[in-house]
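*Asks:* In structure tokens below, several structures.
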Structure I
């Protein structure tokens, strides 16, 4: 074969692949063998901080706040009530089911993330707390709550305005921690926690009170949400009674649904002084969901 014919074969697009591979070797002056490539290594998969084991209870390690990791909640508009079924229904398999799956067009998407206490304007009012986290108290994030957690419980230490120096500034610190959750959380558990506030400020006014939290875990079942179905949630009822030093005592009921590792996946808050545990009108409804 002459050189001109070999050249034409080296650059034609019509040469069969097997022949082209052979001829390309003849066309190249580089006789260095190609490198040998190993299998792709994607690195070790990062372990999840918490994996549900669905053992029917929630331990402290399954409710640890993750600093800076936001969860999205669908929250009913301020001043608008929602109808709720807190009792739930039993399905054909004998399982209790709560249906909170209605997708309301006027719900707002709110991102909630725990933050460290350090750097907050009110941090000096909560001295000595180890590992304290701050979480928005209301959906508009005008006030924030201060919490700690250990193997025995999840504790509320007080509340403060998100911003300092506003005309309606709020800050009050409990004389001892309020036990919001007592571990392990499991059906049948109940507790009562009372603490006092002295020398506080509520919306710019002097404030003192005795607050009582009555909490019970009284149900386990399936939770239906607009974007998720959770097979094993716990129903936690909380009644908060506030007895101010001046003024009339008031109470609010809150029914939360918790799931291992996800924390609170739904919450219905009653109107003031609601007498019924299974109230049907919620002043606020929030549910774990996805923003559009």
Structure II
């Protein structure tokens, strides 16, 4: 039986993994929230690894508030870089494979084609820079790792763009959504399936992978599709209008579509529209 530690287990991805754990009886999961296992504390991490044996560690813990990171740089680096180094060192010392979730925000968004894993990174926000530092910290101390860069993550759990739009649409709110950025909305349930596939197949083709659903969209396109799938009567529909730019504290990549060629050797990918529809039908 494989033993798997999931850190940051109360976040949306952690909860997506918990949702499908019953389908994987061959795995013994240890789900730890940030309050139960503080990965920013080196001693806590080392003590926990010395008392338990893990084949895999899935790190879902992250500082993800892109806006707030601009004024909380130290905190963002502590969680996204220093804490990741703690986990990577513990994994290296205990022969544990680390699966770490990173982001499309490690790129500057100036490329016109989808980003491949070997493209030059150039983050334009504190959040992106802190996540890149976390990647680098892993690569410095560990050989057995999967760094999975993903984009525009959403699920039925936690706080995310999808849930905000559903709520506002049901309240018939006036929605003004930007068309400035192009990326790919990604269902965190699909990312959870990829993680479990890597573990179950005992994949040893370590390195960086890009994973998102297929296709591309602006935040406006994503909003439009969410409202369409809600099947609201015309009288109940919110007013939706697009706006070219939207003032934010943190700079965001204008294009952050990820190339999925490499990850398709592990799992089949589906369009973001199909994945969104599937989730909304389930709910």
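*Asks:* Which structure, out of I, II, was helix-only ellipticity at 222 nm (-39500 (n - 2.57) for each DSSP H run of 4 or more, over all residues; to 500) derived from, given a value of -10500?
*Replies:* Of the options listed, only II reproduces it.
*Asks:* Work out the source of 6, 22, 29, 16, 5, 3, 6, 7, 5, 2, 0 here, i.e. which of I, II gives that when P(r) over Cα pairs in 10 Å bins from 0, in percent is computed.
*Replies:* I
*Asks:* When mean count of other Cβ atoms within 10 Å over residues 83-90 is calculated, the result is 23.8; to which of the structures I, II does this value belong?
*Replies:* II
*Asks:* Can you rank I, II by distance in nm of label points 7 Å out along Cα→Cβ at positions 211 and 259 and just name the one with the largest value?
*Replies:* If we compare distance in nm of label points 7 Å out along Cα→Cβ at positions 211 and 259 over I, II, the biggest value is for I.
We did not get these values from a lab; they are worked out from the coordinates using the rules stated. The structure presented is a predicted model; accordingly, all values stated were derived computationally and were not measured. Cβ atoms are built from the backbone, for glycine too; each structure is taken alone.
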